[in-house]
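In what follows, structures are represented as structure tokens.
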Structure 1
Amino acid sequence: MRAVTAVTGRDEFDALVVRTDYHDDQAWLDVAAALMEPWGDRQHEAHVHFINDPAWAGATVDEVLTAVCADENLAVVFLADRITMQADSHALLAVTTLTREECVDDEDYEQLTEFGREFRTTPAGVHDVYANLSIGNLGFEEYAAWAHDDPEGIYRSF
């Protein structure tokens with residue numbers, strides 16, 4: 001596993017989006033613009049910390065998780081990968097930072113990752129997921145279940 005630089009300078013209120021695909025700059029601009037759109041019923045301002053550095057090109061989920069593991073305030077990280085750039089929905093990969101060691105036991109971990117440790121979400125959904133996980137209003141497993149129930153496997157904003 002290669003080492004990527006640690007993430008620094010992220011405000012705890014900012015969703016973390018890591019760009020791992022560098023084949024289409026226009027697609028990235030479209031994804032970034034969509035992520036900065038106001039969100040929710042009250043049209044909340046978007047807060048996103050972007051990692052847009054070619055050193056992250058091709059980074060795997062495990063490499064990204066290793067790079068962000070020191071951030072205790074981070075429950076989820078979003079990857080703008082090849083699928084994100086190619087899909088019309090620009091669905092990002094949402095990945096839980098939860099580890100087995102943080103759980104009471106294996107059964108607890110299995111329950112919290114019943115639908116896996118990752119799912120796809122539209123750019124609008126990034127803010128729902130990040131905000132609710134940050135305050136403990138909803139769990140990662142709930143969003144993963146909604147994505148699982150979607151015909152395309154994508155969580156879409158409320």
Structure 2
Amino acid sequence: MTANVEIRPPVPPFTRETAMKKVRMAEDSWNSRDPQRVSLVYTVDSQWRNRSEFPQGRAEIVEFLTRKWAKELEYRLIKELWAFDHNRIAVRFAYEWHDADGNWFRSYGNENWQFDANGLMELRYASINDLPIDEADRKFFWPLGRRPDDHVSLSELGL
């Protein structure tokens with residue numbers, strides 16, 4: 001009997017190139033706003049800290065993301081590599097969204113990620129702050145979904 005082993009390249013140990021690829025893949029996945037798709041890049045028993053919530057495992061991750069994207073409408077995210085070492089990656093990010101009342105926000109944060117040998121994320125620690133913004137102050141205007149390759153980065157936006 002053969003075990004069904006999940007592998008999500010690139011796998012550790014990371015180089016600058018593979019860490020940047022992993023960050024972009026995560027950004028693309030989150031911009032899909034598909035909780036099931038996003039959950040598949042995490043280990044089945046992945047542990048998170050996201051603000052004041054602590055989802056554990058894929059089922060809780062799906063529940064968390066479903067709630068998140070029901071509240072955070074027109075969600076658009078940019079992630080940027082901050083640092084990496086062996087099986088860990090640190091990113092900074094910003095995303096824009098609005099609530100059901102049309103109030104816009106830009107959320108800023110940092111994440112620390114740890115991956116297993118197969119490239120699945122086993123630990124995710126996120127610290128996030130929300131800044132109310134005027135709709136006129138938005139900076140992320142691409143169609144919902146994947147950020148275009150030619151869109152400016154967080155650093156280029158001064159964020």
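Assuming 57, 32, 26 is Cα extents along the principal axes in Å as calculated from a single structure, say which of 1, 2 it is. Attributed to the structure labelled 2. When relative contact order in percent (Cα under 8 Å, 6 or more apart) is computed for each of 1, 2, the one that comes out at 23 is 1. Taking 0.9 as the value of distance in nm of label points 7 Å out along Cα→Cβ at positions 19 and 35 derived from one of the structures shown (1, 2), identify that structure. This figure was derived from 1. Which one of 1, 2 has helix-only ellipticity at 222 nm (-39500 (n - 2.57) for each DSSP H run of 4 or more, over all residues; to 500), as calculated from the coordinates, equal to -9500? Working through the options, I get structure 1.
Assuming 33, 17, 11 is Cα extents along the principal axes in Å, for residues 59-98 alone as calculated from a single structure, say which of 1, 2 it is. That value comes from structure 1.
Computed from the coordinates by the stated procedures, all read-outs in this text should not be read as laboratory data. Model, not experiment: these values are computed from the prediction. Cβ atoms are built from the backbone, for glycine too; each structure is taken alone.
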